[in-house]
1. Using the calculated result -17000 for helix-only ellipticity at 222 nm (-39500 (n - 2.57) for each DSSP H run of 4 or more, over all residues; to 500), pick out the matching structure from 1, 2.
2. Consider the structures 1, 2: one of them gives 40, 26, 20 for semi-axes √(5λ) of the Cα gyration tensor in Å as calculated from the coordinates. Say which.
3. Among 1, 2, considering only distance in nm of label points 7 Å out along Cα→Cβ at positions 84 and 156, which has the greatest calculated value?
4. Looking just at distance in nm of label points 7 Å out along Cα→Cβ at positions 36 and 124, which of the labels 1, 2 belongs to the structure with the highest value?
5. Using mean count of other Cβ atoms within 10 Å over residues 332-339 as the calculated read-out, with 20.9 as its value, let me know the right label among 1, 2.
6. With distance in nm of label points 7 Å out along Cα→Cβ at positions 76 and 196 computed per structure, which member of 1, 2 shows the largest figure?
7. State the single structure among 1, 2 that was used to calculate distance in nm of label points 7 Å out along Cα→Cβ at positions 108 and 372, giving 4.0.
Structure 1
Amino acid sequence: MGQPSSNAFGLTAEQQEYAAWVRSVAGSFDGIEPVHGAVNRPLIKAMGEAGLLRGLFGGNSDDAPRDAAAMQLCLLREVLATVSTEAETALGLQGLGSYPILQSGTDVTRDRWLPGVASGEVVPAFALSEPDAGSDAGALGLEARQNADGWTLHGTKTWISNAPDADVYSVFARTTPGAGARGVTAFVVAGGAAGLTGERLDMVAPHALGTVHFDGVRVTRDDLLGEVDQGFAVAMRTLDLFRPSVGAFAVGMAQAAFDASLAWATERELFGGRLIDQQATQHTLAEMSTRIEAGRLLVRRAAAAYDDGAPAHVITTTAAQAKLFATESAQWVVDQAVQLHGARGLQKGHLLERLYREVRAPRIYEGASEVQRTIIARGLMKGSQ
């Protein structure tokens, strides 16, 4: 299973049972046709019917989502990634797009959207990035023009997962010009809102990604997520939760690559022996395993900090450390796995060919590695004061 039996952040018996259940459920999605570059609604609906999506919000009951448990989210994403990266990505995006609603929406807004997210009938999206505001999210320029009824939104969002097919968007817009991060407000926008259009982007990674245009889209105070000009905090709280889980996704991909490499090295014969008998192979596998374990521990440390209510700068710093190390390590592990497999590892349809394409994006989205290093440095300086 790739899980350590005991360590500082080992799994309880209940968590081990949950991981086994997630793995068994994920295996039932094999018959669902993959979809490249668009939302796979049959897959999301199947995950909802199986109860997997309720795990995004810290529970397994049939009740509407109420809370988010970081450790469970990380465990869910890591285990899913070892079985089906498409299912894992779809699940992660259900959480990312809906968590601003969960944490900052009104009761009416939560009741309208979250039960459908948990059942797989509603597909959400997290709309933060723009053509000129990616890593520097505080520089976003989607304009919210105030009027008697609320605001109208004008501008473009891009690199948005699940766009343009989402049913609901958590949108971050500028309400106060020139105020940087302090002038951003979060809104909930229905996917079918008048003035909202978009198109898909064709990327190397297979999941849905697109651009969304806002041409006078109307929003009211009932559509606010949190307070006016406080939307940047809504975005950052969401990322503090989901960045460790991106690391968990990376750990799961790396574990799948390692498991395949260990099996291949054991059975592959060359130069009169097995590939695993070569010292160079042994050292590579040892390094792969060590980096995976280190990434897993950092992810669980960050999740524990979040769930335990650690100081905000600790939560943010550990989340950045987990995402940085786990995603960078996964890229290296998958690359080494391809090297051990040789040309067959790059053959279309091979597990490693797919992982090789998919492992690259997590080093960029939800804050590129360079951004994570900056966040970590700021956290260290704050902690030393």
Structure 2
Amino acid sequence: MHRPRKVTWGRVATIAVVVVCVGYAPIAITEIWPYSQRGAPAFGEWLLSRAVSPRYVADALATRIGPYGHSLAALIVHTVLGGALMLLGPVQLLSAVRRRVRLHRAVGAVFAVTVYVSMAGAAVYLVRTAPGDAFSGAAFWIVLATLLVGTVMSVTYGIAAAIGKLPDLHQRWMLLCYGFLMSAPLLRLEWGVLPSLMPGLSMADINRVAIMHLGSVVAFGALLASRGLDKRRTVAGVVGTWAPTPVLAMAHLAGAGAVAWIVWCYLGWGAEGQRMLAGYLVPYAVVYGVMAVRQRRAGREGRSWAREEWRLHLTGLCLAPVFSVAAGLAFERFMGLDRQTALTAGVTIGCGMLAFAATTAVSLRVLYGRELVKRERAAAAAARGTRQIAGTV
């Protein structure tokens, strides 16, 4: 008799991601069709109308006819190829796990080209759409622009890591890239689920709550996937930490001050501010708790590499509110946004931006370690050569 396989969280998460991606692909592909041809199928609208109400969907989409009409061709390219990326992503993940190298490389090349072309379509839409005309306002426009840049840069760094024969870094950047792409289906899920928790709100209101935490959720998911696939206890040349206790303590203090400022601001903006604050703080606290526990556990178990990666990301998470406050002040001053919109824009991109920065720090940590190993080997070879010369004299 065959013993049943043990079901792990990693396996469950992989299956869930594949199901969400495959299920969302036809929704993404058909999302813009009704704006170019009346009566065209739109599976997303059909599902959302039945999950919430037809009025909920109709009121939201009625405001999109003008902005989408200016960039229909670009949006169709973006959404159709976005649906293709939802299918290519699971193939890439499974081929990497099963070590199907040729398939992984071939699909990877198609994936990268598709990302660039799809994001080019999104860029055309953003350039032609004023921030205030974006769905639910300027904060969402800033979120979309940031996701676009983060996705393109992540896939570019992933390609560079693959060319440089750095599979561990390639894996991290591609997972972060796909995490940013996963923000699209996860946002649609929140459009359908949050109305049951917050009845009576429009889709635009729901969208404002959802984007408060979406960046932290997708970046955290990419980190969990990276750590789940990386079983190494140590990495050659990586000794000590770039986030010692004093640095981590200062990051905590700065982050606590910024969070206090964010809380004070949102509590002064009534019921809407309180909803948005809850949408930010609850997921942030969960992500912080998991990171803090994981880095401490890795230290106790002697897994120095896991501890270092968790600490770098924990430092980034602590500094995310500081970045959010600074970005909010910049948006208010240089984009002419009101304080609530400006701070919301800063909060929505803070965790994603600092996760990107932390992944960069992890990459530099690995590259620095490799350089140290090369120098040590060169010094050892030179010492051996010197001893051999001395022995022949």
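1. Numbers: 1: -17000; 2: -28000.
Structure of origin is 1.
2. 2
3. Values: 1: 3.5; 2: 2.1.
Top value of distance in nm of label points 7 Å out along Cα→Cβ at positions 84 and 156, among 1, 2, belongs to structure 1.
4. Working: 1: 3.0; 2: 1.0.
Of structures 1, 2, the maximum of distance in nm of label points 7 Å out along Cα→Cβ at positions 36 and 124 occurs in 1.
5. Details: 1: 20.9; 2: 14.0.
Only one of 1, 2 returns 20.9 for mean count of other Cβ atoms within 10 Å over residues 332-339, namely 1.
6. 2
7. Details: 1: 4.0; 2: 2.7.
Value 4.0 for distance in nm of label points 7 Å out along Cα→Cβ at positions 108 and 372 corresponds to 1 out of 1, 2.
Here, each number is a calculation from the coordinates, and none is a lab measurement. Please read these numbers as outputs of a predicted model, since none were measured by experiment. Cβ atoms are built from the backbone, for glycine too; each structure is taken alone.
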